[in-house]
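Down below are the structures I want you to see.
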Structure 1
Amino acid sequence: METIWFVLVELMLIGYVVLDGFDLGAGALHLVAARTGDQRRMVLQAIGPVWDGNEVWLLAAGGTLFYAFPLLYASSFSGFYLALNIVLWLLVFRAIGIEFRMHLANSVWRAFFDGAFSLASLLLIVFFGAALGNVMRGVPLGPDHYFFVPLWTDFRPGSHPGILDWYTVLCAVATLVAVSVHGALYLILKTEGALNARLRAIVKLLWPALVLFSGVALWASVRVHPQLLDNYRAGPAGWIIPALAAAGLGGIFHFTRTGRERNAFLSSCLYIVAVLSGAAFALYPDLLPSSGDPANSITIRNAAAGGLSLSAGLYWWVAGMLVAIGYFVLVYTMFKGKVRASHA
């Protein structure tokens, strides 16, 4: 049951990154790609029907994590207290930027909330990327499985790191590039005209950087935490995951240049799914590795709730997911197609 819930939590986090990732990427590119008021309204119209629903996956993943692995939830929320508060405020400002922009027909008002939306989206991507880096690197867990990390120390990974060091910053930058490409490909799927052409140029510009940072981040992860390769050595079938990530990168390049917008976006989804699946496969059975004594790591076995609770909760989880999936299929079906300036 612990392994099943590990997979379920991972699926929900992947779902959040794929779905809310294009919202965040669209926000990060909002001021860069959209130059006029009409174009900025098109960006917001493209994500408007779905952005708040997409964020529900983050809340659902947090609730599932609390139910299945309460020790991990408690340890992470205490150790990353400062970072989580920053993320909370960024989520608030991002929502305010989206919802308040159209309340007044004033250029200063709209410029301020455009900036709030874009900056909050960009910083959220950076913090989520740094969070992934912290998980992959490990944190200074004590024998009681609790920890605290400052925002930074000497900027080097080690037994007593900060939230930010050269490795987690690298992960943050790589995540920013990947999510920006993902957001641009979604907006290409939803827009046309000058905005669409500018987004295509952005993808062509960022694709080499995405390939470069993917390779460098992979090398750095193995250097910082060599044990991440243990599961790949034990189960050679796991090497299909990096192959899928490479296929996603190739698909982005090919389909963007041939104008097959939907396939390009789906290739980006494949890349994100493969990268996060590869990270989970490398960590298993650890949920949060210790940067010091490996015996202090939080695993699926020492963090899981009782067996009866996990078994009973599985029925409710399946029922809830069926309702959620049905809702998302309905919403995305209703709002499919291009957003045009006349409708923005």
Structure 2
Amino acid sequence: MLRDVAARAGVSTSTASLAFAGDRRVLEATRTRVLAAAAELGYAGPDPLARSLRRGRSRVVGVVVGDRLGYAFADPLAVVQLDALADEVGALGAGLLLIGGVEDDPARLAVVEQSPVDAVVFATCGGDDDPALDLLLRRRVPVVGIEGPYRDGVHLVELDNRGAARRVAQHLADLGHQRAAVVTLPWGPHRRSGRLEGPRRAARAYNDAWERLEGTEDVLGAGAGLPPLPAWESGANSRDEGEAAARALLCDDGGRLLPAARRPTAVVAQSDLLAVGVVTAARALGLEVPADLSVTGYDGVETPWLGEDRLTTARQDAAARGREAGRLVAALLAGEHPERVELPVELVVGTTTAAPRRAR
């Protein structure tokens, strides 16, 4: 088709191609003639993907966001992170290709194997044994991971998840809490809701959830010589999952509120959205937060559902996560060998934690 346009405009095929590319060596009158000929023939121009591939780049950066794209866009932290990542990648003249699906889903793996991507970022998940990672490393595609995967060949943007969880737990311990429970993020790719125990608990799947649980255990559980903390695994990072987890941890099998002596006095939620759900459920059960139950989160996102209350949380910079991941991509595409990045996490004490009633 480009040859037909060139013939109608009275120029060579190479000149027509340069005209479409905006090359300054083509006179404006010639460019106008080429574009007019293209319009007459209904030709929109050379395939940009094919052109970029000839140059050795697709100008596409893949982003792995978990098993369902909806989870990412329902998470305020993930939205801010992806927006910052898009800005950095956009400055490279590239765009994002979002890749969702369960880790061993053949359709997902086909996308990973066949898509012409310059690099891939694991943005909201990162199982170390993700088969998609194996495909990418075999293809020698540069890979950046935010909080994982922890594998040779992956360039990391890390958080001190375990250390941050220890600080949150120490805050509760200093207040006098001795009976705590944990609401975890999804533990692995095949998501489920339920008590986290046995072989599943022992298996390290998603790194952020594992590290945050270990940090809490270091202070309030097994790491401090105490019984392991009761933990409830969430099927998604959402307020609804937080509510369901709270009811499971605070009530008996019949849905009746457990006596105070049998209930946790604090619930450590591994995200702010989960924590909001815990607070909502506790209040619906007639408990006062924080007098009857202290609740902590993780992330530092806005929580308008709590009204005037401010969540005690471990605050991280979501935009910085995205920016640093984008900068690692830029460095890798420039042929550099960047060092891993570790971002700070800050304990922020709000109004959802206090000493338990009996300690007052």
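State the single structure among 1, 2 that was used to calculate relative contact order in percent (Cα under 8 Å, 6 or more apart), giving 17. Show your work: numbers first, answer last.
Working: 1: 25; 2: 17.
It was calculated from structure 2.
1, 2: which one has log10 I(q)/I(0) by the Debye sum over Cα atoms at q = 0.08, 0.11, 0.13, 0.15 Å⁻¹, as calculated, at -0.49, -0.76, -0.97, -1.19?
Values: 1: -0.39, -0.75, -1.04, -1.36; 2: -0.49, -0.76, -0.97, -1.19.
The read-out was computed on structure 2.
Can you say which of 1, 2 returns -25000 when helix-only ellipticity at 222 nm (-39500 (n - 2.57) for each DSSP H run of 4 or more, over all residues; to 500) is computed? Please report the intermediate quantities before stating the final value.
Numbers: 1: -25000; 2: -12500.
Clearly, the read-out refers to 1.
So Rg and Dmax of the Cα atoms in Å, for residues 176-327 alone, computed for just one structure, reads 19.3, 57; which one of 1, 2 is that? Please report the intermediate quantities before stating the final value.
Numbers: 1: 19.3, 57; 2: 15.2, 52.
Label of the source structure: 1.
Every number in this text was worked out from the coordinates using simple rules, so none of it is lab data. What you see is a predicted model, and the numbers here were worked out from it, not measured in a lab.
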